[in-house]
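Following this line, the structures themselves.
Just so it is clear, none of the values below were taken in a lab; they were calculated from the coordinates. Everything numeric in this text was worked out from a predicted model, so none of it was measured. Cβ atoms are built from the backbone, for glycine too; each structure is taken alone.
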Structure I
Amino acid sequence: MKRKKRKGLFLSLFLTFIIISGCSSSSTVINEEEVRVRFATYVPVTSPVYKHLAEPWMERVVELTDGKVEFNTYPGEQLGKAHDMLKLTRDGVIDIGLFPANYFPEYMPITSALTGFPSLNTSSYQGTVAYNELLKIDNEMIQRDFNNNRIVPIMGHVSPTYDIWTIEKEVRVPADLKGIKIRTAGGITNEYFSHFAAVPVTISHTETYEALEKGIIDAANYSSVGVDASGTKDLLGHATFPHIGTAIHALVVNERIWNRIPEDVQEAMLQAADEIIEDSGRIYDEETEVFNQLFADEGGKIIELSEEEEQQWDEAAAEFIKTWISNNDDKGIPYQEVLDQYRQLLEKVE
């Protein structure tokens, strides 16, 4: 009996040692010789966001600092759910976070609005380059979306455009949206579809396949790579590309942590971001083209819009944005000012 007790005590002490050692090895360390920080995101390592944005950025930071920086990584919601990522980074549970601004309209109102407005960027490359230029302008967006949340923006990534993917119905003009039950990411996009008498249904990425299969929804507002990642390609028959919203991922550092990081490492983090911004957008656009071709080759129909039909979408987008900004003007947030800046930057990238 004593031997069993001793054995149990030894095992308990051993496990405690392992846990303490693990926590110690993953704790934040910042000094002139070493920077060890916690990086967390909601996406798994297999996600394009991780493969084309997070991983290349971290690898380049390590290279630029000759190994001075070490990232302890927590992908796949290991430290918290997607909708908690901003709060966890702000409160210092996470040193560096990567999350979509779409999920935080209350805390990131301007960036969230840019994600929901239709007919802005036409590609991931264009949107990503323009948005990162916008981050360099000392505007109200920086104050409200970042400074107020005690986070420092390193870079942003704009996804390929979100479009309309349906099971059966062809959608050629905004009037065709009437009555369609469509999966959305929520926020302003819901208001857009409601404006045209569609029925927006906010469900998670992982729930979309089952919702389509069971007839809970008729369509999905997804990017092409989103359809691919969700595994819903075989359930969808038609695609229309009027560019209704996007996703903007923000890679940010907790403000307190940023102020402790040596200046040379700060510069390396910003330089690494500048170096990968364009490629991250191009890769997404290339994957979009490949997927769209595969969708068509396997029997899916990509609807070619006439000039008149495209004009209807453009007019609908302009009408919606104007109405939305007017309805939200009393909040004291300069949506129109930042939107104008963003549009000018988008035009330069074209």
Structure II
Amino acid sequence: MAASIELITEQLNRLVRARTGDPGARARDLAPLPGHAGFGYSFVLERTTPGGPSGKLVLRIAPEGVRIAGPADVVRQARIMASLANTEVPVPPIIWYGDEAEFFGRPYFVDGFVDGFKLADVKLPVAEAAEYARRGVETMAALHRVAWEPRRDAWGDPTPLGEEMKRLDHLLDRPTLDPNVVARAPELRERLRSSLPEKPRIGLVHGDFQWSNILFRDGRVVALIDWEIAMLGPTLLDLGWLCLFSDPDSWVARDELVQASPLGPEAIVETYSRAAGFEVSMDEVRWFRAFSGYRFGVITVFNLMLHRRGKRHDPEWERIALSAPRLFERGLELLGYA
């Protein structure tokens, strides 16, 4: 059972007093935030002593009852975000993090609250929305320019592309999946495997780089958020992923997608190539676009199976799965196999 707001506030007060050394410090106005792995809250930190953090902040706590790894490893997320301080990549500033059981009984971090908007949440003129989107793509390129070798302690070792393919094999090779939804996924997998890029450029990868994870304000990007699946790996994973969620030809529900995406894939690739500062292979771009469709399609068929078998109730996957066969077809088209 999730802890109550009152209990979290009590635990948070212990944390802020211990970390600030201010016995009168207190957290107020604790409010839940949307999130994925873990629990997130905004709150206001009041101080009775000068100096140090105060004002509106964010608390993220690891989920209860799960192994602290992958998206649930909030301390790793905090260290990754902290490693990007003083770079071109805007991230919420990390205030504190740790895994001491005395506060919440599980790992946590506190970061600064960033005031900004997501493109899907505001109504902007078309040209202005496209300009904001270009700033987002340029920020992706800036992330990929950051030197990764000095940040390995926070990010870990690079993940080979072949390992990412094998991870998806584990999801796809199951007899309980709906064959009508799986459709041409095995064919696309073999085409991808036979044309695997030999030496893709390695760097810092956000892992879920899409418009909903970018905060904007005053004509610029003010924060990249949700670093739950960030890794060291082929940087074009991010570009392919953003193109996937901006490509109306990959989806059945085209109108909804086009409305949410201010730039199409071609404009995204053009902006990225111009801003990158390093060579971008168009053959590799097409491969990673196809791989992104395959990746999300496999995730979809797997989660649909879990939902239908009553293991993880989420009827939204029924709607998303309508596009899964098209995702695989689109991947084959991008590789030249219509």
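Some values worked out for this structure:
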| read-out | value |
| --- | --- |
| Highest-scoring label, criterion being distance in nm of label points 7 Å out along Cα→Cβ at positions 166 and 326, among I, II | II |
| Structure responsible for 80, 54, 39, with Cα extents along the principal axes in Å calculated and labels I, II on offer | I |
| Structure with the greatest value (metric relative contact order in percent (Cα under 8 Å, 6 or more apart), set I, II) | I |
